[in-house]
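Student: So, here's a batch of structures to check.
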Structure P
Amino acid sequence: MRKEELRHDPIRENIVKSIEYIKENQNTVLKIFAGLVILIGGLNYYQYILKVKLKNASNIAGLAQNSFINGEIDEALVKFERVLDDYPRTSGATQSLVYLINDAVTQGDFEAVKNLIS
């Protein structure tokens with residue numbers, strides 16, 4: 001290889017070009033970076049809120065299940081309905097629905113079963 005070929009480094013040239021581009025377009029690069037930071041932060045916050053929601057639904061459904069097992073049926077049913085209303089489409093809501101349907105069938109209230117299923 002010749003000396004000129006050794007001095008010519010394409011990776012180094014690309015790094016230098018990138019740094020020059022960033023210096024020339026500093027405002028644009030900062031705006032893009034800030035936008036990405038805000039987007040990632042927003043997505044992380046959204047995931048955090050979803051996790052908290054699932055945890056709350058599971059906790060309330062668990063407390064309701066404990067009340068149900070301890071014979072505090074009325075209190076348990078109120079908690080199950082709360083989970084079903086406040087946290088739809090969660091595992092806690094599914095568990096609550098099972099208990100509410102079970103109670104309605106036990107009571108012979110098939111109209112309530114219809115309402116719960118639909």
Structure Q
Amino acid sequence: MTHFRAATGVVDRLQGLPLPNDITLYAIAVSSKPNLDGVVDPDAIVSHRPVAIEFSLERNELRSKSRVSIPLIEGAWGQIYIQLHDAAGVPYGKGVAAMGGLAAHWLDAAPDMITVTAPVTRH
């Protein structure tokens with residue numbers, strides 16, 4: 001199991017909108033960077049299935065409430081990215097998984113290790 005931390009940002013279509021107090025999002029791991037709106041190449045998905053993650057708002061960031069484990073398919077990748085989407089499959093956030101060592105067959109993150117941040121709008 002490979003431990004990781006992910007700090008993701010909201011996708012472009014959500015820039016400037018407030019973050020919710022609580023939300024459930026679904027994480028997938030991908031081997032190539034999602035585009036600005038969080039859309040990923042289906043061939044780049046390296047997780048077996050989406051994993052539900054509950055988030056709550058804390059200090060203007062959504063933080064994961066519990067431990068998250070993402071099962072991966074067999075393979076080797078130079079970098080793994082995380083895409084978060086809602087129940088309808090619409091992308092919400094994206095970011096890179098900062099890992100210790102090579103990715104094993106599972107990625108594992110302790111509570112509060114996955115965060116979603118919204119940039120502060122400048123006036």
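Student: Rank structures P, Q by mean count of other Cβ atoms within 10 Å over residues 20-27 and report only the one at the top, that is, the highest.
Tutor: When mean count of other Cβ atoms within 10 Å over residues 20-27 is computed for each of P, Q, structure Q gives the biggest number.
Student: Taking relative contact order in percent (Cα under 8 Å, 6 or more apart) from the coordinates of each of P, Q, which one would give 42?
Tutor: Computing relative contact order in percent (Cα under 8 Å, 6 or more apart) on every structure in P, Q gives 42 only for Q.
Student: To test your reading of the models, identify which of P, Q gives 93, 34, 27 for Cα extents along the principal axes in Å when calculated.
Tutor: Source structure for this number: P.
Student: For distance in nm of label points 7 Å out along Cα→Cβ at positions 12 and 28, which of the structures P, Q scores highest?
Tutor: The structure with the largest value is P.
Student: Here mean count of other Cβ atoms within 10 Å over residues 36-43 has been calculated and equals 10.0, so which of P, Q was it run on?
Tutor: P
Student: Follow-up question, since we're still on this one. Of the structures labelled P, Q, which one yields 16.6 when mean count of other Cβ atoms within 10 Å over residues 44-51 is computed from its coordinates?
Tutor: Q
Student: Name the one structure among P, Q that helix-only ellipticity at 222 nm (-39500 (n - 2.57) for each DSSP H run of 4 or more, over all residues; to 500) of -29500 was derived from.
Tutor: P
Values in this text are rule-based calculations from the coordinates and carry no lab data. Note that this is a predicted model, so its numbers are computed, not measured. Cβ atoms are built from the backbone, for glycine too; each structure is taken alone.
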